[in-house]
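No lab work stands behind these numbers, since they all come straight from the coordinates. Fair warning: this is a prediction, and the values are worked out from it, not measured in the lab. Cβ atoms are built from the backbone, for glycine too; each structure is taken alone.
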Structure 1
Amino acid sequence: MRFRIYWLLLGCLYLSCQTTASVPSTTQEVQDRTITAKVKGFSKYEGYFDYYWDAKAGKIWLEIARLDEEFLYVNSLPAGVGSNDIGLDRGQLGDERIVKFVRVGPKVLLVQPNYDYRAYTDNMDEVKAVEDAFAMAVQEGFKVEAEEDGRVLVDITNFLLRDAHGVIGTLKRTKQGSYKLSKERSAIYLDRTKNFPKNSEFEATITFTGQPAGSYIRSVAADPQTVTVRMHHSFIQLPDDDYKPREFDPRGGYFGISYYDYATPIGQPIQKRYIARHRLEKKNPGAAMSEAVEPIVYYLDRGTPEPVR
């Protein structure tokens, strides 16, 4: 009987110790999981999204204070392959997407809503039905590495070092060869990684390796078995809601944008079409002609020869 009681007490003591050890009980352990502690020794870039550069590890850490707030994400190709026939030219713009960061437990998801299909109505059940009927896109998922005062810290390095511009698919489609991304030969390009109040900019050197099959890639690449380009990522603050859209008219010389509104009354076209135009506002609204509050400005490539400018 005494032996049974002894082993029972010993077992309870063991479980108690295990439970106590698994629960962080000190203030120091909690502080070690803060953003301040995690980024100690890193270079901070303040701007639209604050981020940190870990020079030793070659990583970019993004601080997210704007959860569930939509912004514009654009990727581009500032340094390309060099052949017009391939279609991977220097300065080529990629896709633009309206996205937002969404916290889900230990993760942060980069979510792209599907705005090709909408429902403009006060009936929230109808709005939700349309949202659920058409697939959204989760562009990336990040593990929350630290948090502090409602802000979270995630490592976005792998997100920046991926084939965001679809180079592999383009090379294959144009029959130039079969390539794969080489993470070992890819890195953050810090000279073009900058931060501003309304936009955060990231750039990376991306390398692809493979067996060339076409003459185009052989004629332009330093080594057609190793093709290196640069890819740029822009996180841009969306403007206010004061812009007044104008409906598309086929008689006008404008490109159009369209979406489907499932809250449209029966008998009216479900497809809504608008023109893509600049947002020009008069400094003097009462005048027949007036200077613009923000005039249209076009920028020439700095590499453009002077006679052409």
Structure 2
Amino acid sequence: MKLRLLICVLVILFTTSLAWIAAHPLALLNALVPRGGCTRFVNLPYGPNLRQRIDVYMPKEGNDAAIPHRKRPMVVFFYGGSWQSGNREDYLFVGEALASKGFVTAIPDYRVYPQVVFPGFMQDAAAAVRWAKLHATMYGADPDRIFVAGHSAGAQIALLLATDRSWLAQAGLPANALAGAIGLAGPYDFLPLRDQTLERIFPDAIRSASQPIHFIEGNEPPVFLGVGLRDKMVDPANTERMAVQLRKHGDFVEVRRYPALTHEMTVGSLAAPLRLIAPFVPVGPVLEDVASFIDQR
């Protein structure tokens, strides 16, 4: 009887744990991130709104010693969330991953729907990049090596900054302010919309201005596009069409396709716990590919 009761309790605990993990995957990844590999500066304001805050991850000496301390690249990473949700604290694992490669990493929050609609979050993104460029040297980074990166909706934001230079100009930045752009599982050419909430987020009168693919002219910074071929949320064809147009205009673009990765795992595979099992599970070398792209610039 006691054994049966114990088994029932263990089954309940196991089932509850699986349910919690499924509901809080980012929390689990962050809980398993090793501490001490970088110095974290949190809740830094880049604007007056409470959603205009940024966290910076500064590599400790010894992380990729090949990068001189004062010449480290700085990556501004925009998370996804369908332009409706997300918190920078949930992406500690991204900050740790990029810092482990010797990159200073800035992860901003930005205003989302229903607080703002397009282009509100683009204005915040440009302001975050301006903050990064102005403060790069304080964190041992090179202000001339600012990269924008993002996953999902964040990839749309990052690539629109790289293709439509008007956002940089509005923030008082020159057209060549970016050393490169990195998109993971991003929507770059996602019209027409088939979701009523997205139709509200992207007003019809200016909807076409939200598409990074519409602004390619041939003077874009180098671009890295990573996509999981098992992505059921954002059609991988977005990546292919974006790459075709960049190449058509003479821009440099590197495309990496990961056959085993889903939409979520394209960014989740950056996490230290999943990097450890990479030799045994086909999670994809996303971090290594991104780091190689940055190191070459």
Highest-scoring structure on mean count of other Cβ atoms within 10 Å over residues 98-105 (candidates 1, 2) is 2
Rg/Rh (Cα atoms, Kirkwood Rh), calculated, reads 0.99; among 1, 2 the input was structure 2
Computing distance in nm of label points 7 Å out along Cα→Cβ at positions 146 and 250 for each of 1, 2, the value 5.9 comes from structure 1
Figure out for me which of the structures 1, 2 the number -5000 belongs to, where helix-only ellipticity at 222 nm (-39500 (n - 2.57) for each DSSP H run of 4 or more, over all residues; to 500) was derived from the coordinates. 1
If you work out mean count of other Cβ atoms within 10 Å over residues 74-81 for 1, 2, which one comes out largest? 2
Cα extents along the principal axes in Å, for residues 34-209 alone gets 50, 33, 30 when computed on, of labels 1, 2, structure 2
Could you figure out which one of 1, 2 the value 12.1 for mean count of other Cβ atoms within 10 Å over residues 130-137 was computed from? 1
